[in-house]
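Next come the structures, one after another.
Any read-out appearing in this document is the output of simple, stated calculations on the displayed coordinates, not a laboratory observation. Since the structure is predicted, the reported quantities are computational estimates derived from the model, not experimental observations. Cβ atoms are built from the backbone, for glycine too; each structure is taken alone.
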Structure P
Amino acid sequence: MAAATFNPKTQTYTSPRPPIHLPTDPNLSLTTFLFQNSSSFPHSLALIDADTDETLTFHQLKLQVFKLAHSLLHLNIHKNDVVLIVAPNSIHFPVCFLAIVALGAIASTCNPSYTVSEISKQVQDCNPKLVITVPELWHKIKELNLPSIIIGSSKSLSSTETPSSKIWYYSELIEMSNVECDLPDKTVTQSDIAALMYSSGTTGTSKGVIVLHKNLIATSLMVTADQDSNGDPRNVFLCFVPMFHMFGLSVAMYSQLRRGNTVVSMGKFNLEKVFWAVEKYRVTHLSVVPPVMVELVKQSAVMKRYDLSSLKQVRSGAAPLGRDVVEECARNIPRADICQESHILFWP
């Protein structure tokens with residue numbers, strides 16, 4: 001593709017790419033936007049869990065989101081209420097996020113590796129009405145004394161571990177809901193708050209960042225524009241970057257589901273498991289951060305033990321990459337484009 005042109009009079013660059021047309025309907029949530037076209041590919045795989053091998057088709061994903069949204073409503077979650085998600089990547093994370101925002105409620109995501117003290121600080125700041133977590137993190141969450149949903153079944157924890165009556169189980173909420181085809185009748189607009197994300201706190205105290213529905217809708221169209229203009233078929237994206245982070249939530253998960261791509265979730269990063277997942281699920285796209293790109297260079301011997309021929313693109317974000325790293329990575333994965341955010345640095 002040609003380079004951007006520069007106008008010295010206006011001191012502006014013009015992209016050679018066509019403009020992105022954003023939806024004009026103000027009464028549009030990012031959940032309804034995601035499922036606008038999914039009826040065209042209901043049986044295509046939306047999510048694969050690399051840790052459990054569980055899968056959800058787009059029809060199943062839509063149904064679980066609708067069921068959980070109705071269950072949240074029955075738990076007295078309404079518009080502008082905050083629900084805290086403290087969980088690693090899984091196929092259930094997107095369901096929880098999409099169900100929350102479908103009601104006009106606000107999803108606040110939290111780093112699952114935080115200590116009880118760090119989680120408590122975020123709780124004090126965002127004031128959640130409900131927490132969604134996993135059994136492995138319950139020892140942290142129970143200290144908050146908040147109503148909670150455990151991702152799993154009632155067999156996940158013993159009754160002595162969950163003495164409170166304000167605890168529900170994800171699988172049972174899904175099973176009990178008899179909803180088949182519609183979201184709760186709630187008016188949600190593009191200008192409503194969808195998420196309350198928190199900065200890493202590298203320059204001081206972690207700060208909450210408001211994300212609107214239209215922010216994520218616009219990002220999804222921007223992120224997938226090249227796939228659309230290239231006429232790409234539906235791709236397979238491996239998501240091991242954390243979904244509690246904006247890069248994982250917006251770029252690696254939501255944007256790809258919106259386009260109809262398959263997202264393979266991985267709860268914890270392990271480089272050899274990444275290679276294994278690429279081979280097993282025929283992953284076409286990797287979204288990584290620079291330290292992972294460096295590891296791709298260092299572990300070339302391990303990489304050669306796996307079939308990575310399905311990879312079409314490795315995209316790095318969050319920080320710059322050195323030229324030597326880019327070129328070495330391109331040699332290790334010769335069929336894939338090596339990109340930094342929206343800029344292709346090397347292509348076959």
Structure Q
Amino acid sequence: MQKIIAGALAALCVAPAAMADVTITGSIRTGLEYVQQSGPGVSANLTRVEDQGSRIAFVGEDKWDNGLSTIWQVQNKLHIGGTAGDTWGNRNTFIGVKGGFGNVTFGRNEDALYTASGYYVPELDGTYNYSEDAWGNGELLFRLEERNANIASFESSKFGNFGVNASVGNLGLNNGATNPLQYAGTAYYDDGMFTAGATYKRDKDTSSLLSSTLSTTTYKAGDYLEDYAVGGGATWNGFTVNALWERVASSFGGSNTHQDDAAILLGYKTGPWSFHASYLYMADVKGDTPISASGAKQFNLAGYYKLSKATRVFASYTRLDNDANASFEQSTGVPNGTAGDKANIFSLGLRTNF
């Protein structure tokens with residue numbers, strides 16, 4: 001349940017009429033995770049308490065007289081379990097303008113590749129916990145997605161069943177020799193039953209070999225990273241089927257390479273129950289300097305039961321198999337970055353939203 005605290009804020013002010021409403025919202029998520037890791041790296045069986053994406057946000061909107069609004073958000077990552085530290089405003093923290101056209105924001109935010117799955121591959125966006133999450137740099141899907149600290153973003157309103165999103169990140173990093181802007185755009189269709197969409201992203205003047213984890217902060221004029229993604233699916237009578245194809249490409253010192261991945265995702269919801277299964281496949285690096293045995297496979301099985309409107313208990317199983325020259329992980333950092341490692345990950349946890 002969201003809690004409106006405008007009254008409390010207004011009571012502290014001389015002119016409460018000038019105050020805008022502020023909403024506190026967030027999610028507390030943690031799980032008991034059991035990991036079996038094997039391969040060339042350190043083989044280990046371990047049990048740990050692992051955060052599954054907890055966060056808290058302060059959200060505000062101030063309506064103008066002409067139909068527009070100022071919107072802002074300060075969002076913070078919380079770790080309920082684990083050893084990572086947290087800083088103020090380390091997630092989506094921005095200010096912008098909202099209107100009938102959509103919204104424009106500036107600050108720290110997710111780029112148009114990061115948000116793409118929520119628009120046309122919702123079963124991927126709705127992964128149940130970080131233990132079976134599969135997207136982000138170092139993971140099998142959307143390696144180029146980023147929460148950028150200096151980004152301008154646009155999200156359109158839906159026109160009919162169509163919408164577009166765009167972002168420009170790394171603003172202000174032009175040093176004369178390089179200007180590593182990150183351009184991303186998404187176009188999608190969503191009629192409530194069928195979804196379809198495509199996304200393109202380019203990291204300009206960004207220099208990285210095409211490997212399991214990309215270097216997105218090393219800059220060289222003329223080098224670049226690119227991402228192409230196409231996906232869609234259908235939802236009917238509680239069932240969801242989604243598919244995604246993606247290509248990540250690199251131009252590194254004149255050598256051009258690319259690597260393709262694909263995913264099929266199934267979901268089913270009935271009453272308080274929800275179930276998810278997915279299979280992800282990463283092909284080898286191809287192009288001017290191909291890398292054999294550089295792919296991977298991941299299988300996920302998950303489900304949750306809603307104890308109330310806000311609270312659910314979840315369970316998941318993930319199997320990740322790296323080929324001999326691949327070192328992909330998933331969001332809780334398993335395996336540990338050694339090429340050829342494999343992992344089984346079991347998780348049981350609790351999540352509540354507010």
Origin of the value 0.60, where FRET efficiency 1/(1 + (r/R0)^6) of positions 106 and 194 (r between Cβ atoms, R0 = 35 Å, to 0.05) was derived from one of P, Q: Q
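When mean count of other Cβ atoms within 10 Å over residues 50-57 is computed for each of P, Q, which one produces 15.8?
P
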For helix-only ellipticity at 222 nm (-39500 (n - 2.57) for each DSSP H run of 4 or more, over all residues; to 500) computed as -8500, the structure of P, Q it came from: P
Distance in nm of label points 7 Å out along Cα→Cβ at positions 146 and 250 - highest-scoring structure of P, Q: P
